[in-house]
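Take a look at the structures below.
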Structure 1
Amino acid sequence: MSPTATAMTGEQMVDLCRRHTLYEWSAQSAVDPIPMAHAKGIYFYTPEGKRFIDFNSQLMCVNIGHGDERVIRAIQEQAATLAYANPFMATEPRALLGAKLAEITPGDIDTFFFTNGGAEANENAIRIARLVTGRHKIIARYRSYHGGTAGSLTLTGDPRRWASEPGIPGVVHVLDPYHGVQRGWEPVDSALDRLDETIELEGPKTIAAFILETVSGTNGILVPPDGYLEGVRALCDRHGILLICDEVMAGFGRTGRWFAVDHWGVVPDLLTMAKGLTSAYVQLGAVGMRRRLAAHFQSNVYYGGLTYNSHPLGCAAALATIRVYEEDRLLDNAQRMGRVMSDLLKGLADRHPSVGAVRSIGLFGIVELVKNLETREPMAPFNGTSPEMKALGAFFREHGLYTFVRWNTTFVRWNTFFTNPPLCITEAQLREAFDIIDRGLAQCADPAVAA
């Protein structure tokens, strides 16, 4: 069978998937998935050959692009050599990956616990924090998403948490420095004062850790203002609280550095990762920890485990993926194309009265839409949708641009869409995507059109 052929039509794929599988975060009657047959570089294709620009890297995870032969070959060779070893074994890919991650992670982070993905990485990060400190509470932020398992969903601040409450005990949510497109950013000193007050009122000696996405992902690509992360680090140090940075989405070149914390020179106590670790070719996540935390478990049991911890295929895929980042200089490309994308985003804001705000760092970007630039009323209400947002999502799909119009193209909520292409994108490809966005905003979202 050729790489462009499949045994099923797109209609058959969609029909059977909807009939026999459950789609996440969606009412099943509203699900309308794009049938995906094969992919290469920044593109994916339906069985009938329609091409989409993958402007969201699927779930902000296919950082190196689709179909890289070097990673595919590494997975094939590992499967032929050793497809599985239980977590009590030592394997070559596990050994080499731990050593490589110790080279590229910040500061003295040099020990790693491997998981199946980002949610489990965050679950184990809070477990490690509680075991090391002997404290129970975890502070998390409202504009956050940390995963769909019980603990990580409780950490999550956005509405995806609501249906699963009360969740695990001991989680305290705090406000972010960003308060939405109408109110904007709070001064750093004020935000840190509020955080310090919360710590005081909750009891510093009861708090094990503060977890935050270094750059918040699906809740707005919120790039922390200079001084914020440094101030959080200082507050945590003062109170003996561990700092957990969730880099599941922001890590591995997405912001133009290996990890987003590198932009501010902050070293967290625990660093969680997944997605770009293997570019999602195989499932793998990890918790990185500083040397003093790892030392705790030299004489104390770590009460945690997973059947697929340190899976050989995942570790081999991660090693090959990291080599691709290095060989193709993808971090440098993310920086260069990030500057181009920043200018293109600003161009959208200049031309379209529906654009209330744009934000980006590297190839991690977002557009916030408003009904009116004077009132800055969001194009859709909090946790809601609007005809304009639905029309924009439909326009992107019709014209072959895949990105999240706040969660996905079939579950349109809120007033944002994302610009998160694979890090291998060229300037010409970037401009092609923005041309579709430009036309979509003019036709579907600008107030004069909507009126």
Structure 2
Amino acid sequence: MVGQKLGGWGMSFDFLLPENWQWSNLQEISAKGRSVVSGPFGSSIGKRFFVESGVPIIRGNNLSTGMEQFNDDGFVYLTPEKANEFKSHEALPDDLIFTAAGTIGQVGLIPKRPKFPKYIISNKQLRVRLDNTKMNPKYAYYWFASPAMVNTIKSRNTGSTIPLINLSVLRSLPVPVPPLKEQDAIAKFLSTLDDRITLLRETNKTLESIAQAIFKSWFVDFDPVRAKMEGRQPEGMDEDTAALFPDSFEETEMGEVPRGWRWGEISEIATFQNGYAFKSKDWTTDGYPVVKIGDVKPGIIDLSNCSFVSEDTVKGLTRFKLHRGDLLVGMTGYVGETGLVPASEPAPYLNQRVGRIAALEVANGIGYTYCAVRTPKFKEFAEAQSHGSAQANVSGASLMTYPIVVGSREVIHIFNTMVGALIENILSNHEYSETLSTLRDTLLPRLISGQLRLPEAQEQVEAALS
């Protein structure tokens, strides 16, 4: 079947495979026996059987249409006894899981070292157990998670009101099959890129945790003040910095604060700006990205699915232009969600119902403001201030009344310097991970179809990252 076109899939696999590759399908590369199965009948695995712990059930939230191989969290559970009734629906390491109903095109790969020894697939999932003498599971995952195959699966929708695929569709999905050693090498190459991306994202979580830990220590628990009261040197702090903290407390209507400090509002150290109300006629297929409410993700703004406006539209809208490191907040729906704007070319613009929080000169940096609004308390405050029956809405004026402890200018300046360095690292790591993701997504379809050979792909990665 080398070079043969595979039509009838909503797309045509018309590229020529290398001489030692061949086309196959999921049925042919699956293990013998009941290796391709659907989930249990709905009523037999319903909510009434869920318990707080036990054997996890894989649902749609554990899969994605991106390159997140498996979300090993957010489960509901069955008792071990109940799970034993579904032995034929178990999912084990290296099994592929597909969504059968709803968001079809989702695929996941159970990792070799999962959190749980086994899982049960839900009634809306399909499981494939591969023949490892024919197919490397990770190579297969990359093929089925590629945009071309996600679109192919979506094109095979058999549902009317709810998107569906069945076992027949699943078994017939095409797969280019190189020699096993080449599968292993390709999977390892792509996994290395994924591992680097994952490490950068995990590092960012750690960096934000460090920033929040310092914030809590200094401005919530007041650890340096308590240490000085007890005659101790505050931990992890030099003498000059320690000298800037009071050594006693005073009572206020909102509780005790370090002497000389006070309770205030976030408006004392930051300003708020509403976004621009772009009109429906302004939207184009490309141009300048616009950050809408759906793009405000926790920590970092997601620019991958932005809508666009033309150059003519943004003329005169300079004050709505966003810059790297800007801090945005959602004001509708998931109110109080906050994130930083990463580097983007061209620069994005601010849409209505998304606000920009900028530090005043007196704060000398965004670090304190960033940590204050990234806490769960700020989101709770925003939700409490919101109104609207169908969808929660909050005003910028309300958000800026969020209560904060106002310390001395010198302490906030030092804190902002420390956290500013962490924020810069967070942004740099995110941008680097985006570069790697783009590189992986560009190379992946050509690599796993044989259009690009591995040595060429490795050269392109080295050139891009040099």
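Out of 1, 2, which one gives 2.6 for distance in nm of label points 7 Å out along Cα→Cβ at positions 63 and 95 as computed from the coordinates? Spell out each step's value before the answer.
Values: 1: 2.6; 2: 1.2.
The correct label is 1.
If distance in nm of label points 7 Å out along Cα→Cβ at positions 327 and 431 is calculated from each of 1, 2, which structure is the one that comes out at 2.0? Working shown, then result.
On the way: 1: 3.0; 2: 2.0.
Only one of 1, 2 returns 2.0 for distance in nm of label points 7 Å out along Cα→Cβ at positions 327 and 431, namely 2.
Work out the source of 28, 24, 17 here, i.e. which of 1, 2 gives that when semi-axes √(5λ) of the Cα gyration tensor in Å, for residues 151-342 alone is computed.
On the way: 1: 28, 24, 17; 2: 48, 29, 17.
Considering all the candidates, the number was obtained from 1.
To which of 1, 2 does the computed value 117 (volume of the Cα convex hull per residue in Å³, for residues 103-190 alone) belong? List each step's numbers first, then the result.
Values: 1: 154; 2: 117.
The read-out was computed on structure 2.
When log10 I(q)/I(0) by the Debye sum over Cα atoms at q = 0.05, 0.06, 0.11, 0.14 Å⁻¹ is calculated, the result is -0.17, -0.25, -0.89, -1.45; to which of the structures 1, 2 does this value belong? Walk me through the intermediate numbers first.
Working: 1: -0.17, -0.25, -0.89, -1.45; 2: -0.25, -0.36, -1.05, -1.31.
Clearly, the read-out refers to 1.
Quick one: FRET efficiency 1/(1 + (r/R0)^6) of positions 159 and 287 (r between Cβ atoms, R0 = 35 Å, to 0.05) came out at 0.50 when computed from one of 1, 2, so which one is it? If you can, show how the numbers build up before the last one.
Numbers: 1: 0.85; 2: 0.50.
Derived from 2, not from the others.
Given a value of 20 for relative contact order in percent (Cα under 8 Å, 6 or more apart), point me to the structure among 1, 2 it was derived from. Mind dumping the intermediate values first?
Values: 1: 20; 2: 14.
Matching structure: 1.
Of structures 1, 2, which gives 5.7 when distance in nm of label points 7 Å out along Cα→Cβ at positions 303 and 391 is computed from the coordinates? It would help to have the intermediate numbers written out before the result.
On the way: 1: 5.7; 2: 2.5.
This figure was derived from 1.
Here distance in nm of label points 7 Å out along Cα→Cβ at positions 135 and 215 has been calculated and equals 4.6, so which of 1, 2 was it run on? Intermediate values should be presented prior to the final figure.
Values: 1: 2.9; 2: 4.6.
Of the structures listed, the value fits 2.
No value in this document is a laboratory result; all are computed from the given coordinates. Computed from a predicted model, the values in this text were never measured in an experiment. Cβ atoms are built from the backbone, for glycine too; each structure is taken alone.
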